Structure P
Amino acid sequence: MSCVSLTRTARRLLGICGSAWLAAGLSGCSYALMDPHGPIGRQEKLILIDSTVIMLAIVIPVIIATLVFAWWYRAGNAKAVRHLDWDYSGRIEFIVWAIPALVILFLGGIAWISSHDLDPPRPLQANTAPLDVDVVALDWKWLFIYPDAGVASVNKLVLPVGTPVRFHMTSAGVMNSFFIPQLGSQLYTMAGMDTRLNLLVDDPGTYRGLSAQFSGDGFSDMTFDVNAMPKADFEQWLDGTRTGGGTLDAASYEMLTHPSEREAPHTYGTVSPGIYDAIVAHPGLAPSAAQIEHFESAD
């Protein structure tokens, strides 16, 4: 067998293996972004679809033109006339530049309008009062505090269906990115900053949340479950959490700041009221009991 035949055989094998690997990888994708369960996620899905359709106005004609030109100007086509001295056409230049300009104009308009309509701190319109949830990104886990209910949870976020949620988010150390793909709006959490995000979930179910910003060894497992349930079930969960024991105070929070991976979800039945404000005010440090009491008295 010649070297050329061996090369062709190797290329075929590589192509088959590559196709099999790609198919296996795609079969495991959840396509969460295209399966939204909240108003923000649905609007972001619409933006993705609209942007793709607009960009296809260039992609599809270019692909078709490439195939047509390659076929027409093939070596065996005697009818194809080649003007070797041709160098300029005003009409072609106009089309070549006008279509991309229109695409950029449309994409810019979508980006401008959506950046205002979907501004993360912008309150959502609903008939029910919003639920406040404080979020702290730790190494490598998530802490969720329900300040009005006085409970907290680690690596587990429970939300009532149909109720707007006002997130206040910060980080205990390095920058992280809070993201629930099926609800929308990836947003960064940073030490010493209080970032705001408004979301709403429409359907009961369990959704996946994650950190979309690399933050060290345990980054890949820095995920959490979002349990969306009817309002009555959510109130029962709050009552059960309160009776379940555990206190989130200066000592227990200091333990949470220690790096850990794949920490099992757990809850706290009581929370020191000023702890989130103390965490924001003392970035990178575990606030003391006196510092937490200071913010508690201020509230």
Structure Q
Amino acid sequence: MIIAVASGKGGTGKTTVATSLALSLRAQSEPSQAASFAPLFLDCDVEAPNGHLFLKPFFETRRQVGILIPQVDETRCTHCGSCAEVCQFHAIAVLGKKALVFPQLCHGCGSCALICPEQAITETLNVIGTLERGPTPSGVDFARGVLNAGEPMAVPIIRQLKAWVTPQPDQDVIVDASPGTACPVVEAVRGADYLLLVSEPTPFGLHDLKLAAEVARDLHIPAGVVLNRCEVNSPDGRYSRLVETYCQEQGLPILMRLPFERAIAEGIARGKPLVEIRPELIPAFKELFTSVIARSET
């Protein structure tokens, strides 16, 4: 079972929900069933990964990753311009008798090398990030991607992270996606069995929930909502009602409601998972998981 956790905007508590769900799944196993039930947590928010702050993994395996970028042999190049014509991202240009390569624009598709009639283009690895994997003290299997500072494209890191980490047949996977609705989010949630959208009853929360719900519909992934910080709305509960009305109209079930409490905020600021701050929420997260399984099978 692959559950992706996403949010239309940052700061809604997406990682809080994802890490708590993983810890709650781990808590349901018996000692003799540890290997069978230990979930895999994939931190796909590669531009600002923070799942490690709550799960505290010990990284045993690291791997540098990148994309293949073209390198032009000027002694063989005839400057015909075929490479520039085929590149959809304008990562290579031919000006007079000079071929220019712009690595920051290259998507590593290899079209320029394939089309070059003189075979003057080879591809070299441009390292853009790191993949890391290891166990956590709680027993959760943890893996993440980290995009190098200054690199513009997160999607290749996410794609290679998902290909690098192969879950066991009986292992549940929790994917922590980037906030927003851009390409990194689409790549992170692609292939998921269910999408949990974490939102909050605020004007921005409702607005960006609508955008995230559109992504779920476009990708044909069944989705439900976790409503966080339920008391952050106005005293009359206007935005809470607006969010609930929208979800009802769109057929989005609200599967869980989390309170807005100072103790929770203080604990999270200290790097404590939600279910450590409020252990009584563990059964609620287990129920959330059970509900997700039931809904994904319908």
Structure R
Amino acid sequence: MKLISVLGSGTMGNGIAHAFAIAGYRVNLIDVSQESLEKGLNTISKNLDRQLSKGLITEDLKFSALKNIQTYTDTQSAVSDSDLVIEAVTENLAIKLDIFKNLDQFCKPEAILASNTSSISIGKIASVTQRADRVIGMHFMNPVPIIKLVEVIRANSTSNQVTKTIMDLAVSLGKIPVEVNDYPGFVANRILMPMINEAIYALQEGVTGVSEIDTVMKLGMAHPMGPLQLADFIGLDVCLSILNVLQDGFDNPKYAPCLLLVNMVTAGNLGIKSGQGFYDYSNESNELVISAQFRK
């Protein structure tokens, strides 16, 4: 593994590129526009500066990490010589299937194709390729440069050798990989999303307010972040998408998304990314301000 391509330069994509680049890998970062790529590179640079200010990296390491990253808007030319391609685009099955069909044609036969999906079946993604044994999930956690966990998801068709290669690769990034079988939501989101959904139900039913729910979980359960703040951080649209995958995959009403969550996404209140979720992020100081509609 020498050349890694990352498809998507958003929050997860630029974080994955950051992790590989700082570990010494050459990275091709791909997106549909140069503007998106520049935004992704700016985020990487700022995050490297944060690590530098905390003494976690040196100036030389920051410089070499940035030098390791090349940007592309042409997917075919970017991935043709890659040893591993990691897809990190929106959590939409149709989009992912289309991407993997193309990657299968563009990449060399020995290349491994990975998805950063947080819930979609790896087997289903692999089924549109001619290399199902070389398709795997690499579910990084946000923020990627900080959180060590990587869920490595193997479908029934994923080979043992490919699984071992990706597990070893994650370790080389300083991550802690956990091998997981291909079920809806895998482990992290199968447990996390029902908890977030239940917190939203508690809010909808008037049990208490936003900050109170988050305080109970932080102080009582030692969670670093409350479920509603975490939902804002993940993106309420992403939470809704994952819950829909869980509900469809298990055909179980316990995964049905709360109506309040559905209504917030419909209204465009998606959390941090939109400036408004369960908290208001629109003020310049970026402090958490509880939305008026959710105050007790």
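Supply the structure label, taken from P, Q, R, corresponding to relative contact order in percent (Cα under 8 Å, 6 or more apart) with the calculated value 13. Checking each candidate, the match is R.
Work out which structure the value 5.8 belongs to, where distance in nm of label points 7 Å out along Cα→Cβ at positions 58 and 250 was derived from one of P, Q, R. Going label by label, the one that fits is P. Highest-scoring entry among P, Q, R, by distance in nm of label points 7 Å out along Cα→Cβ at positions 154 and 258, is R. When semi-axes √(5λ) of the Cα gyration tensor in Å is computed for each of P, Q, R, the one that comes out at 52, 25, 19 is P.
Here, each number is a calculation from the coordinates, and none is a lab measurement. Quantities reported herein were computed from a predicted structural model and do not represent experimental measurements. Cβ atoms are built from the backbone, for glycine too; each structure is taken alone.
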